[in-house]
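Participant: Take a look at the structures listed below.
Each reported figure results from applying straightforward, stated rules to the coordinates on display, with no laboratory input. The structure presented is a predicted model; accordingly, all values stated were derived computationally and were not measured. Cβ atoms are built from the backbone, for glycine too; each structure is taken alone.
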Structure 1
Amino acid sequence: MDIQIPKVSIIVPVHNAGERFIRCLDTLIGQTLREIEIILVLDCPTDGSDKTAKEYAAKDSRIIILENETSLHIGYTRNRGLEIARGEYIGFSDHDDYRELTMYEELYAQAKASDLDILLGTLVEVGDRYELNVYPDIPDEEIRELALKDLFMAGNDTTFAPYAGYILPNLYKSGFLKFHNISFIDSRTATPEDWLFHVKSLYFVDKLQLNRKIYYYHTTHDSNAANTSWYGNYKVVTTAQKIIYDFLNQHQCYEKYKIYFFKGVKKRVSDSLLNELMLKKSLKKFIEAVRYVKTMPFIKEAYKYGEYPLIRYRIGGKISRIILILIMRL
């Protein structure tokens with residue numbers, strides 16, 4: 001079989017995936033779309049996941065292995081995969097997730113038929129919680145604007161995360177990403193790296209559709225990167241908000257989206273500061289953190305005029321009011 005030009009390249013950062021890595025690999029090599037390449041980027045695993053990856057690669061020529069000399073974390077690790085990907089379309093997978101075996105065949109057929117820049121898929125979370133992240137029933141031409149605003153707000157009361165918070169169930173045209181120079185930020189300094197990736201992708205996208213069929217299963221557990229303390233640290237969170245702020249101003253659309261941006265700032269920064277207080281259990285450290293986020297040019301305005309977007313998280317709304325008082329007085 002000639003697979004010199006794969007239809008889809010699937011990029012998988014690999015750290016310590018444990019036994020879940022086997023199911024991930026089996027549902028990749030078993031895809032009914034055979035013209036794929038599977039790029040496994042080993043980010044210094046210590047649990048034997050590297051050995052497993054190499055054993056699978058020895059049996060399947062479609063598997064390409066890259067090894068990081070030092071840990072780059074998930075953002076830059078994905079970028080290494082993007083640099084060598086040859087596929088017409090790009091897909092992403094976490095190392096502990098799995099998918100239906102028809103996923104890439106059916107998504108590719110839809111994306112190819114309409115020459116899409118992005119095909120958004122549907123994801124279900126399984127494991128510690130079960131939640132289906134479903135877009136509302138609206139026309140495709142309205143999806144982009146809804147998803148962008150929801151990303152800026154960091155979610156809403158009907159979903160656990162923003163509609164477009166995950167890149168995992170989607171396909172992206174390789175040429176589209178390259179033309180707009182879209183890649184991942186360093187997730188050691190700003191998170192969530194996939195939200196920032198999608199802000200840029202959705203802003204520039206021209207041809208976009210949504211596939212509502214469930215193909216991708218995202219496993220949730222204590223070892224997920226998003227559950228680690230560094231992922232929600234106030235410094236990396238406020239850095240991410242600053243990146244969005246700069247992007248909006250660069251493209252002269254800050255005024256258009258600022259009310260949604262304010263909501264996201266208020267939620268994400270409040271959550272990160274609460275996380276700091278719970279972890280350090282030090283009022284002094286908490287005050288230091290508030291003073292740090294206060295240096296951001298948008299913080300005062302966001303806390304003064306932004307609404308807390310998630311009513312169901314009442315404690316977050318109360319914390320945001322306390323932070324507003326501190327910001328104005330410190």
Structure 2
Amino acid sequence: MGHMIDGVWHDVPRDTKATGGKFVRPESPIRNWVTADGSPGPTGKGGFAAESGRYHLYIAWACPWAHRTLLVRHIKGLTKHITVDVVDPITGGEGWSFTRKTRHATGDTLHGKQRLYEVYAHSDPKYSGRVTVPLLWDKKQDCAVNNESSEIIRMLNSAFDGVGASGPDLLPRSLQAETDEVNARVYRDVNNGVYRTGFAGTQEAYAEACTNLFATLDWLDERLAARRYLMGTPHPTEADWRLFPTLVRFDAVYVGHFRCNIRRIMDYQHLSGYLRDLYQIPGIAALCDLDDYKLHYYGSHPHLNPTGIIPLGPKLDLMAPHGRENLK
């Protein structure tokens with residue numbers, strides 16, 4: 001788990017001793033906002049106006065935080081308006097890189113860098129913080145805009161309506177307060193909860209995170225018993241696309257690698273069908289790759305998998321009938 005200090009990369013081993021064995025995720029530091037006219041966004045920062053072809057995403061197919069931006073880019077019809085570069089799936093002592101050649105990796109087409117931290121330094125030679133994906137980049141000003149996925153997907157949902165975006169509104173105003181409440185619990189206990197479970201440094205920290213994770217999965221399963229999507233809307237919304245990347249990785253990676261093994265998603269009556277329902281929406285399956293997920297997680301965490309062996313299973317049939325067509 002490396003980071004940069006004053007523009008210099010440091011490979012620092014993951015250490016949870018200072019937090020009592022609990023994994024604590026640092027906040028994303030780059031929080032500028034793209035708006036329709038470049039005016040300040042919710043963070044109070046602006047200066048970035050929505051334009052077709054101006055913005056670029058650095059992502060990893062394996063990363064669930066980056067996955068949500070790739071999904072929303074597709075759903076909002078922005079694939080021709082926002083370009084993408086893909087890092088290699090395995091991270092090592094130099095973090096995310098462009099040096100390996102895999103099926104999805106593109107290289108850095110904007111700057112020709114070999115490592116993602118060099119892209120961060122290109123934007124800010126004195127940058128201090130973690131080097132993460134997704135990273136939203138402004139090609140016009142040649143700088144980083146934002147590396148907080150939850151904010152990037154909200155920009156993609158609304159800022160580009162006048163420059164080619166299409167698709168449904170993923171954050172209806174009438175549902176925003178409830179959406180924020182659902183998102184907060186899902187982030188704490190599920191999206192980040194799998195990491196809090198997998199990277200826990202003590203038995204107590206693991207037990208607490210794992211218990212909270214499955215309590216919230218149980219709550220989600222119950223919520224989905226009588227509604228097709230989380231917010232009771234006719235189509236999936238932001239809350240669904242924030243949850244989906246964790247669910248689609250869960251049985252393939254988190255059950256084994258992160259010891260999230262009280263239950264599998266396929267053991268849940270409603271969550272399992274919900275996952276297949278979202279996966280089978282046109283264009284979504286093409287943005288998922290379970291082999292890439294396993295390659296990243298099992299190949300990038302030698303403290304959890306010192307042999308580096310990538311498991312062959314499990315076999316998951318995400319195209320099986322989901323049976324949720326008649327729910328509202």
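Participant: Of the structures labelled 1, 2, one was used to calculate helix-only ellipticity at 222 nm (-39500 (n - 2.57) for each DSSP H run of 4 or more, over all residues; to 500), giving -14500. Name it. If you can, show how the numbers build up before the last one.
Facilitator: Details: 1: -14500; 2: -9500.
It was calculated from structure 1.
Participant: So Rg and Dmax of the Cα atoms in Å, for residues 37-180 alone, computed for just one structure, reads 15.2, 46; which one of 1, 2 is that?
Facilitator: 2
Participant: Another question, if that's okay. Thinking only about Rg/Rh (Cα atoms, Kirkwood Rh), which of 1, 2 has the largest value?
Facilitator: Checked 1, 2; max of Rg/Rh (Cα atoms, Kirkwood Rh) sits with 1.
Participant: Here distance in nm of label points 7 Å out along Cα→Cβ at positions 13 and 285 has been calculated and equals 4.4, so which of 1, 2 was it run on?
Facilitator: It must be structure 2, since only it matches.
Participant: The value 2.6 for distance in nm of label points 7 Å out along Cα→Cβ at positions 109 and 293 was derived from one model only; which of 1, 2 is it? Spell out each step's value before the answer.
Facilitator: Values: 1: 4.7; 2: 2.6.
The read-out comes from structure 2.
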